Structure 1
C-alpha cells in the first residue's frame, strides 16, 4: 500500500512537466511567428523601395520606426498587407529641411515637365530626357547625404498583365536612373522600383490618361 501511495507524487509531477512542455512549445511558436513576420515585413518594405527602417514585432503587432517624414501612410499600407500582421504602428522621423526643399524642387520641376515615355517601352521621349536633365541639376545641388527613389509607372493597358506592367515600370525607372547616373548622380544614391499600373493619377484608357500615367516619379529618401 505504501508503494502505491508513494507513486501518487508522480501525478502532479506529470502535470507539471506537461505544463512546462506546453509553455515551451507555445513560447517557441510565438517566437518563430515574430521572427517570420519581421522578415516578411522587412522584405515587403525593401521590395517597395523603402529604405530599411527599424522593424520590431510584438506578437502580431508591428512597429516601424525611423520612417522618413511623410511616408508613414505608405509604410503602414505595405506592412499592413503582410499576411499575419494585426496592427502597424509607424513612427516617423522629423523632416529634414534640406530633404523637404529638394522634394519640393523635384515636384515642381516634374509638374512643369513630367518624365514621359513612348508607349509600350522604356524609351524616354525627347521631352522626357530634358525633364530628367533638369531633375539631375536639382539632385546635384542637394546634400550628398540624401538618397532618391526612382519610381516607374505604366498606363492601364487591357492586354498587359500585372507582372508585365511591373517589369515595364521597373525598366522605366532604371532608364531614368541610368540617365541620372550619366549626369553625375552617384548610382549608390539611387534606388529603383516599379509600381506597374497600380498607382494611376488619371482614370480611363483614353490617350490623355495613358500619357499622364506613363511616367516616373522621384522621391527623396
Structure 2
C-alpha cells in the first residue's frame, strides 16, 4: 500500500502540474498569436475579485474532498474537473453500493475506478452529444423551449436523489447542516455552491462531533 501511495502521488503530481502548465499556456499562446499581451496591472485587476473567492474555495475543496475521494481519485478529479456534479456523486454512490469506507484499501481502489469511469463516460457522452445533438440542442435548451426548466434542474435532481439516501440513514446528522445552509441562503440567496458545500461540510463535522459527545448518535 505504501508503494502504491508513493507512485500515485508521483504520477498525480506530474499530471496536475502538466495540466496547470497547459491551462496557463493557452492564454499565452492566444496572446502570442494576436500579438497582444495585457499588462500585469490589467491582469491582476481582473484576477483580484475572482481570486478572493475561488482561491480560498480551492484550498477548502482539496481539504474537504480528499478524505472522501481517496488518493488516486483526488488527483483524477482535480485534473479532469467537475467534481461537484459528477466525480464526487459517482464515488460516493460506488462506495455506498459496495458498503465500504472511503479510507479503506477497498475504498481507495473503488473510488479511483469510479472516478476514472466517470471521466471516460463523461468524455464519450460529451463527444456523442456534440456530434448527435448539436443540430437540435438549441431547440431543447432555448429559454422558450418546453424542456428548458428540466435542464436547469439536472444538478439539484442528481444531488437530491443522492442525498436522500444519506438523509434517510442519518437523519439526526442532517438537521443542523441543512438548517445552516438554508439560513445562509435566506440571508444571501445567490451564494455560490463552492461556498455552500465547504461550509456545510464543516458544520456537519462539528455538529456530528458534538452529537457524538452528547450521546445523541453512535
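Volume of the Cα convex hull per residue in Å³, for residues 133-204 alone computed as 93: which structure among 1, 2? Matching structure: 1.
One of 1, 2 was used to compute distance in nm of label points 7 Å out along Cα→Cβ at positions 61 and 189, and the result was 4.0. Which label is that? Comparing all candidates, it corresponds to 1.
Taking distance in nm of label points 7 Å out along Cα→Cβ at positions 157 and 173 as the criterion, the top-ranked structure out of 1, 2 is 2, with the highest value. Of the structures 1, 2, report the one carrying the highest value of FRET efficiency 1/(1 + (r/R0)^6) of positions 101 and 197 (r between Cβ atoms, R0 = 35 Å, to 0.05). Looking at the calculated values, the largest one is 2.
The maximum of mean count of other Cβ atoms within 10 Å over residues 37-44 over structures 1, 2, that is, the highest value, falls on 1.
Here helix-only ellipticity at 222 nm (-39500 (n - 2.57) for each DSSP H run of 4 or more, over all residues; to 500) was calculated and came to -27500; which of the structures 1, 2 was it taken from?
Going label by label, the one that fits is 2.
A short reminder: the numbers here are calculations on the coordinates, not readings from a lab. The model shown is predicted, which means the values in this text are computed figures rather than measured ones. Cβ atoms are built from the backbone, for glycine too; each structure is taken alone.
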